[in-house]
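Okay, got some structures for you below.
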Structure P
Amino acid sequence: MLLIGTILFGDKSGAGVHWKFLPLLRDFASIGHYSWGSACLAHLYRGLCRASRYNCKEIDGPITLLLAWAWIRLPYLSPIPREPHSFPLANRWRNWERGDRRYRYLNLAHFRKAFDELQEGQFVWVAYAVDRVDPNIIPPEIYMQSVVWSATVPLVSFECIEWHATDRYRRRFGFVQEVPQQVQSLDKAHGEVLTGPKNLNWATRPTHSIWVMHWTNRYHYVLSELPMPSQHPLETYM
């Protein structure tokens, strides 16, 4: 419950865990079969969506994941890694303050300027390639389902539905970036909140069932490579 309430699905209270997760914990033997990663991403995307509103002052969700993503993909913004060969990958910055005191005193203006001056080569697209992460560090069971990482599907977690728009960042998977499809509208499902009757079966809700079915068929929506060797975007995309 501590892991669920503070790391994976934390809310703005920082002190409670929603009861909706309790039914998932009834059978500990089944926990490993749930797609916690996609649910976690759904909550992160929802948190980012709401935080982009002009009247929002806080953000919730798996902020540790967001920070680790930024430091791995934008290494010029990150502190000096203390343990680069550890897993989980975020562990490389465990106790980073002891080894990089300069980083503690960088202010918001510094990071805004760094974003404004971002160059093409400073963003790491294929972050888990062999030349960046020792393949022996990441457990093999994580790579077993790696084909589904690129699936262009809805991410589903209870009331939360968010779109995984992988066709808009194909280079992340080592593919050529082509012109993406029209943005997928989630319609009413994107505005669902936890109010009203309890113990709802979200899979059968009219606003959710179509997206749950889409997720169930996720292996039909994985990206395929274009017959080109370069990762650079197509001219039509530019």
Structure Q
Amino acid sequence: MKRKAVLMTVVLILTSFVFAITGQEVLDNVKDAHDNFKTEKSLIIMKLKDSNGDIREREFDMYLMHSGDDSLALVRFNKPSEVKKITLLTLSDDEIYLYMPAYRKTKRISGGAKNGKFVGSDFKYNDISLLYNEQTDDYDANLIKETDKEYVVEVIPHEKDNDYGRIVMTIKKDHMLFEKIEFYNHENKLIKIMNFKDEKDFDGHILATTIELNNLEENHSTILEIKEVEFDIPITKKFFDRRNISKPVLKYK
């Protein structure tokens, strides 16, 4: 009996250790570790690589602002000419707007449309929030593995029209940065892998400056290279207005 009691005690101790932190707490810690700024502007090169290895390049600016518990994001393309001034505004998971200068029209992206490709890349509109450590609240997060160096968190989206059945995130404990994100469909088939590398320090902010998303189904990939980053730029909440994204020049007001 004593031996059985000892074994039960060991099991209880190990169990309490394994579940010392939850999956949701890990994701909250990732966000908290990188929310130590109010505003940010990044210059990003997007490379679209096809199955033959041919690459097309695009360039865009990304603006971020923390407003309470929410993050506001605006992406504007600078070049080449066929995508110039295309602008994406994300106010929340349910409020995403896209301005298409060729049609001089701003449309709201909602429902199943959020699973559409973002300007021909391997990113869906739903994926963009992962670039600035935001996830919709409509999910379950489970810690499925922990080592000395990393956490592995499984995210199960609740949205019925989401293309992903589950998402598995590997997070490095050092600086609480994503290392890899795996996307599975509803048949539990791995369809995309996003890798983060080339970490750099920008005035005390540690960021992965190369993000590569491999589309396994289409043998295509999208690479994002962060070239410049500025923090605490003089923009206000008015900057993130759907009426603003159609303007030829985005002004800090």
Structure R
Amino acid sequence: MYVALTVIAAVVVVPLVWTLSTSFKKRGDMFAYPPAPLPNPPTFENYRHLFQQAPFSSWFLTTVIVAVISTALAVFVCSLAGFGFAMYRFRGKNFLFNFMFGSLAVPYIVVLLPLFVILTQVGLTEPFFAMIVPWIAPAFGIFMMRQYIEQTIPPQLLEAGRVDGCGEFRIFLGIVLPILRPAIGALAVWNFINSYNSFLWPLMIVNDPNRYTLSLGLANLYGSQSRQIDLVMAGAVLAAVPSLVVFFLLRKQLLEGLTAGSVKS
């Protein structure tokens, strides 16, 4: 078991370490044979050229803003929808939930063109807004919050709030939402990483190179005639920083949210 885990860890870690090492190598040393595991000597030229030859700061800022806004909206919307599915009875509830949950079986690429047509017809193709729309109410997030609420929040707690004179929305904000911290952390990490790494949807929406996301910008650098691998490696290292920061800040809530309900009391 330890041998298998070691091999799996190596498969995951080695490309990341190689990317980090290569980002500090000179362009000529990247293709040396045999390849050197460490840069000799290390240089920051790739990072300097990245900011000089490409609007990397604009790509980075656009990507982070879109990911943060979409994650904040998704956490609120999915929590509210999950609360409604878990704690209320209304006509068509099961059909609506099953229909929503069944959409997870539809490949993401299938809905890209219909979503683009809908946004075009209603005049909402402004890139900054359009890049946020697909991540506001993901079906997985609603399902996850609904399951977590059903397992952790007893109906008696809501009744106590109603007896004290709280409205339904106040019950959600003051009683339910604080209890959902582990699930919110897990959903926030999942949604942030998916939005942050999105490629196909921004590719359809964004035409201005200065408004590219990081995934589009780095793909454009690699797809150029000069194959600017030195800049791509430096950009890949910098692009990984926000995802790592979010994971380490929310890792406790992520683990608690993913394991909630796995052990019966």
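What follows is calculated from the coordinates using simple rules that are stated; it is not laboratory data. From a predicted model like this one, the values you see are computed outputs, not experimental measurements. Cβ atoms are built from the backbone, for glycine too; each structure is taken alone.
Quick notes
- Structure from which 0.85 was derived, FRET efficiency 1/(1 + (r/R0)^6) of positions 65 and 153 (r between Cβ atoms, R0 = 25 Å, to 0.05), options P, Q, R: P
- FRET efficiency 1/(1 + (r/R0)^6) of positions 33 and 177 (r between Cβ atoms, R0 = 30 Å, to 0.05) - structure with the largest value, from P, Q, R: Q
- Of the structures P, Q, R, the one that 6, 22, 27, 23, 14, 6, 2, 0 was derived from, the read-out being P(r) over Cα pairs in 10 Å bins from 0, in percent: R
- Identity of the structure behind -3500 (criterion: helix-only ellipticity at 222 nm (-39500 (n - 2.57) for each DSSP H run of 4 or more, over all residues; to 500), calculated), options P, Q, R: Q
- Distance in nm of label points 7 Å out along Cα→Cβ at positions 129 and 201 - highest-scoring structure of P, Q, R: P
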